[in-house]
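Presented below are the structures under discussion, each in the form of structure tokens.
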Structure I
Amino acid sequence: MQSQPMPDPDKFAIGAIFKNERPYILEWIAFHRTIGIEKFLIGDNDSTDGSKDLLRLLDLAGIIHYFDFPSEPGVKPQRPCYSKILKVAKNLGIEWVAFIDADEFLMPEAEEMDFFSCIEAAISQPDTGAVAINWAIYGSSGWENRPEGLVLKDFTKRAPLGFSPNLHYKSLVKLEAAIRVPPNPHHFHLENDFKYKNLQGSTLAIHPNFGIGLSNAITSCPLKVNHYVVKSRAEFFDKKSPKGSANSEAISKGKIYFEYHDRNDEADPCSPKRIHETIVEMEEISNQLSFIKSLEKKIRKNIIIENCNRLRGIAEHPYLNGENLPAGFDPLHYLLLNPDVLIAGADPVQHYLEFGKKENRKYQL
């Protein structure tokens, strides 16, 4: 079968749903940026720990695309959020989305490899509709309470790669091929012309007993999903256990779950080089967020107070009442959500009509 060229890196994104992940968000984003992934589509599910404010700032900085995804009564949020991510990705021109969680890191086997070199063998085949990437379950590394450092630095021990939960895989999905998210959100239904592949490019063998979401064999080379499933004992019982599963009421995350997954058999630490790169990237992101926060403060002082009437489009504005503006369009909110427009000194209404509408820019906080 003739191979096809690798799509541009900006055609790839990570998609995720978060709930109360505030302490881990910057590290998670920074690490994945260091391996080459630049786009993130994140739905927040009723967080109360400050995650929403951080995600909003990251969105304003252009680092992620964030949307609110509240729970509906009687409906687990993960699958419907994944469906929305597919739609958002298509609107943004993204072609491939890797669906992982906030406690999962896409870890290349070799220090010199990035994400794209790891997946090239699989996605270069034209009939590849999704790539399965197996878990590597990490335990608590003996931590009773949350350590002060990075997840990647502090949790260094994992289960053997042959540990049966590592049969679970997460999916890198080609949007052209995806039909819908089935009951197991680790696996996507594909159009008939497309196939699930492993990282070597072979057709994925589904486990004969457990079915979709688990592979018949574990592939950890050249990429695995480091799954920091329990972290410290305190983090697990204070944070993860009360949340339960984002997909199934049947999955209970209590003492038995912790003890089963708290495997620390083999040392497999993240390399110092990758940790250093992640720290540097976190600092860069933090600097960008500080700029955004100072910019917001300046906007509120100089625009909201001094120019509120003008920015809210007094009757003299020639475009404000035009038919092409969506209901609820707010020039002030448009500038707050699009600081590049503010910096350029552009008129918010004219900019939206000429550019923002086509670019699907936000206009309401």
Structure II
Amino acid sequence: MLSRFLTILTATVWISACTLPGLSKLGDGDSTSAAPPEHALTFAVVGDLPYNDDQKFALDRYITPRIAEDTSVPFVVHLGDYKGGRKSPCTKAAMIEHQNWMLGLPMPVFYTPGDNEWTDCDRKANRPVRSSLGELKNIRSTFFDPPPAVPKELNAVWQNSAPENALWSLRDVVFATLHVSGSNNGRNAGKECSRGIRPKCDKTEALIADAQQREQSAFAWIDETFARAGAENAKAVVFATQADLTAGNKNLGACTEEQPIKCNAYALITSHLIAGAKAFEKPVLVMHGDTSPYCLDRAFGGEEAPHLWRLNAAGDFVLIDAVRVTVQPNAKEPFQAIGVQSFLTPGTC
């Protein structure tokens, strides 16, 4: 019980006492001090959680009830990694537990898979070792066949070539999930597996083919998202991925047909997002997990796309919390974030 108490203490007090530079806490910790502005669109974001039993206790006992009781939140976005990446076997039971968590909330959850629940399943540290591509197939059949039931007002659709990619809209804001995972978008899967546990290893050619197919799907979905935003005269666009697109190896070139490995799998996706945001000329947010710190800024698009923002959400051992995101397209800062339990606001990336 003491360790569980310390987990909550870390999330709500220790970090807020400036353990992490740049974070600040609103109000005195009551829910009214963090109320969203009138007429703003809000939603909740969860990811990289829970990685252990203490985090699961925090999620079940404190964070989930906060999300469930917030009547201003019409949906939740889950950024993947609903389990740890090491000493955390990939099992059907873990999938069902996560699915039950999603179904237990009073609002729909849009989930994009993380690397911990499929690309890392062939790690020896996650024994019994499982095929990464086999686990991706299981994820798709468990969560997306059939697609999740969501309210008609969200006008949600899912991509045929990557059924985990969703597209929906609400109150002049268009949202999309993009299945872009950590581990270099799955291109690094199999490295540990190939060192001696071959029966469960996926062939490199199959892993590369899957990554290429998902990347082509992501390009098409980005285009589809901006096209829908234009058709609906949307005031803002929000994308959600698991991978931190800034975490690719800057010393390597983009992944291509000619260079499918030892490459940066995020370079072309980033360029595609920047080009789309530049043409859209309105606020765009890319949300992700997988790395630290908990931060929000508009440096992602550089001078080419100054309206493009990036949120690195809570989780990943840094802040054990979910985040409530507020969208106000006409505001000076169109995107704001705050911890649902800790009431911490992000620092600058």
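Taking mean count of other Cβ atoms within 10 Å over residues 99-106 as the criterion, the top-ranked structure out of I, II is I, with the highest value.
Sorting I, II by mean count of other Cβ atoms within 10 Å over residues 75-82 from high to low puts II first, with the largest value. Quick check on the output: 4.9 is distance in nm of label points 7 Å out along Cα→Cβ at positions 131 and 235, derived from one of I, II. Which one produced it? For distance in nm of label points 7 Å out along Cα→Cβ at positions 131 and 235, the value 4.9 is produced by structure II. Consider the structures I, II: one of them gives 0.45 for FRET efficiency 1/(1 + (r/R0)^6) of positions 67 and 259 (r between Cβ atoms, R0 = 35 Å, to 0.05) as calculated from the coordinates. Say which. Derived from the structure labelled I.
Can you say which of I, II returns 22.0 when Kirkwood radius over Cα pairs in Å is computed? Label of the source structure: I.
Computed from the coordinates by the stated procedures, all read-outs in this text should not be read as laboratory data. Note that the structure is a prediction, hence the values are computed from the model and not measured. Cβ atoms are built from the backbone, for glycine too; each structure is taken alone.
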